[in-house]
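Peer 1: Have a look at these structures, which come just after this line.
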Structure 1
Amino acid sequence: MRAFRVGGAVRDALLGLPVHDTDWVVVGATPEAMIDAGYLPVGKDFPVFLHPATREEYALARTERKTGRGYRGFAFHAAPDVTLEEDLARRDLTINAIAQAEDGSLIDPFGGQQDLRRKVLRHVTGAFREDPVRILRVARFAARFHAFEVAPQTLDLMREMVREGEVDHLVPERVWQELARGLMEERPSRMFELLRECGALARVLPEVDCLWGVPQRADYHPEVDTGVHNMMVIDMSARLAAPLPVRFACLTHDLGKGNTPGHVLPRHHGHEQRGVELLQGLSARLRVPNECRELAEVVAREHGHIHRSQDIGAAAVVRLLERCDALRKPQRFDQILLACECDARGRGGLQEQPYPQRARLASALAAALSVDTATIAAQAREQGLAGEAIGECIQRARIRVVQDLQTSSASAA
């Protein structure tokens, strides 16, 4: 029985990157032998075990055979006679098919080290075509290693898989998992651009795919093309180290522009509400977590109002805060403002522009939250008021403090 370090841990060490998780493959062992040695079985579909001390994953060397369409259409074979090379041959990319023995020596039967040096993402064997998730994984790695190029043969293979309908059998949870991980990479735009290049984006995210070629007003969007703008926005979200809900909101904030009139005179009236409807369908289809979906819906509906908030009065500002549920969820409102900043700065030549709306609305929210609602409610009840009337008293108090803030800010300017 021999154990080899495999996959991302070997790849990242060779690239000089931090290694966060280490996976191992075990050759010449049986499940019974692993259990007898103290390993804890955790694999559902094939034998995977946790080391009794380190809790790192140890998987028995295995081969796989295609039995049906999609991600789950495989039969796995794990046995002591499966070799290390056979196990490595079933992996997605050559840079992920390098193993390291316990003495530090490398086993690299498919040229992964050379591809690391040449900065190439290349599939290992023709078996790549059997699992459509690998299309998403290659796109995600392109977002992580954005200096790497996809080998032409691999891109051709990805296109063939799309044409053959393999992508249509992807499990929603795996699509979301890979998209979410790709959004959190250093250059998320590369994931979506590569998926578009191979045709997969039109299958998994048609609402995003149709944004390319849709013009916008050049006075607001020097980059003009909505798809190009969308990619600039998600890259800005990465630059500003935004969390996943913000990055998803950036990806989906302009979905309505692909489905509203405006191709001749690109004003896209009503795109916000149409975008919310498209977003809801997308979120249901991919089973997007509520935290991401809810934030994205507010951003899609309100980003235009937030951009123009410096030109509205105190009453309109308070109504905007209420629509965003900012008074109950101030931390989420800060994320909404961050997404809007990414939108404003994700435009040609405007990446370094300040976004004063974020600070102004954060200050307005702080002022509105400073209102002593309990005291106002008690005074209103003493006057015989109840229900909505008390709410109106509180709202008027919030409008007054926001008005005072606006007046003082104008005087300081």
Structure 2
Amino acid sequence: MKIHEYQGKEILERYGVRTQKGIVADSSEAAGVAWDQLGGELAVVKAQIHAGGRGKGGGVKLVRSREECVQASGEMLGMMLKTHQTAPEGQKVQKVFVAEGLDLVSEFYVGLALDRQLGKPVLMISAEGGVEIETLAQERPEALLKLAIDPALGLQQYQARRAAFFLGLKGETVKKAAKLLSGLCKAYLELDCELAEINPLVLTEDGELCALDAKMNFDSNALYRHPDIAKMRDEDEEDPKEVEASKFGLNYIVLEGSIGCMVNGAGLAMATMDTIKLHGASPANFLDVGGGANEEAITQAFRIILSDPNVEGILVNIFGGIMKCDVIARGVIGAARTVELSVPLVVRLEGTNVQEGRQLLADSGLPITSASSLDEGAQLICEAVATANA
């Protein structure tokens, strides 16, 4: 789960990380009030969407008066902000963050993410802030320091000092950096984060370190441990189909292809999408119905898949383990009738009671094509869609 910048800053403040002060606003009038409350001569208006690269898309503007603040926020609110991390149509801006202006001396990058090869979180540090860290890591890896963190111990003081020295900090600023980095790491570990990033972390003219931005992503499977974090979810930032799927325990992600997929198991879903690509088409979604899906969940899965106007055919690929194939077949038949299926449907069943399941499909009287293997199923649905478009 992702949250907004202003929410990330609220969290980091709890862990002793100084952040750029600001006030969230959902109207230009509220932004003007925010300017008054901040009381400075310089502010930054930042669009709040779940994507990076906002500045390049016109989502970050310096303002030097109340009038400029009101105007900038009015231009941002309601706009479809396009960045390299949004969909092609962009993301609608519904909130802005009016933040204090600061006198900056240096900008740094600080981030925490899981290194799957090491099986540990890794603290990443660079003396070059405000950059795309992926590009920096690829083109100049020597500019990036990586420190593996033991989850049981957290960030050690010698690691924090090493990171501070790598940034070129000296004297009391080293101690401030160590405290800030320790707070960031503590937040990452305690809150089950997948990513905690400050880009940039800045050194001000008065010698303070301040998080100018805050990006935090959380493990959705651990949100039950953090109800306060779960309340920060902004469904307006998510695809409506993905939000609807989550209500039924379905793992659904929209893609850009034309073949709708319904599979049980994430690994099998990935293999299904790869096989569709192998046969010349592209998947329209990732959809894992899980091992215990019932007829209602399968019906909802069909409905959500078909709500995507790009879907021209559906491939169901189910391995009957916990759930028997005859149960799956009844669910597919019931769902196909309920949603008034209007596109080609290929079903591949394997596992417990597979013969009974295939027989149910054959006797249903519905235009359902059975496949005996994943490869055959992918080939059949790709051919059916190609024929329909011919």
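Derivation of every value follows stated rules applied to the coordinates shown; laboratory data play no part. The model shown is predicted, which means the values in this text are computed figures rather than measured ones. Cβ atoms are built from the backbone, for glycine too; each structure is taken alone.
Peer 1: Match the computed value 0.95 of FRET efficiency 1/(1 + (r/R0)^6) of positions 39 and 183 (r between Cβ atoms, R0 = 41 Å, to 0.05) to one of the structures 1, 2, and report its label. Intermediate values should be presented prior to the final figure.
Peer 2: Details: 1: 0.75; 2: 0.95.
Attributed to the structure labelled 2.
Peer 1: Can you say which of 1, 2 returns -11000 when helix-only ellipticity at 222 nm (-39500 (n - 2.57) for each DSSP H run of 4 or more, over all residues; to 500) is computed?
Peer 2: Going through each structure in turn, the value belongs to 2.
Peer 1: Cα extents along the principal axes in Å, for residues 135-358 alone computed as 58, 36, 32: which structure among 1, 2?
Peer 2: 1
Peer 1: Taking mean count of other Cβ atoms within 10 Å over residues 47-54 as the criterion, which structure among 1, 2 has the greatest value? Don't skip to the end; give the middle numbers.
Peer 2: Details: 1: 16.0; 2: 21.8.
Answer by largest value of mean count of other Cβ atoms within 10 Å over residues 47-54: 2.
Peer 1: Another question about this same structure. Given structures 1, 2, which gives the highest value for Kirkwood radius over Cα pairs in Å?
Peer 2: Largest calculated value belongs to 1.
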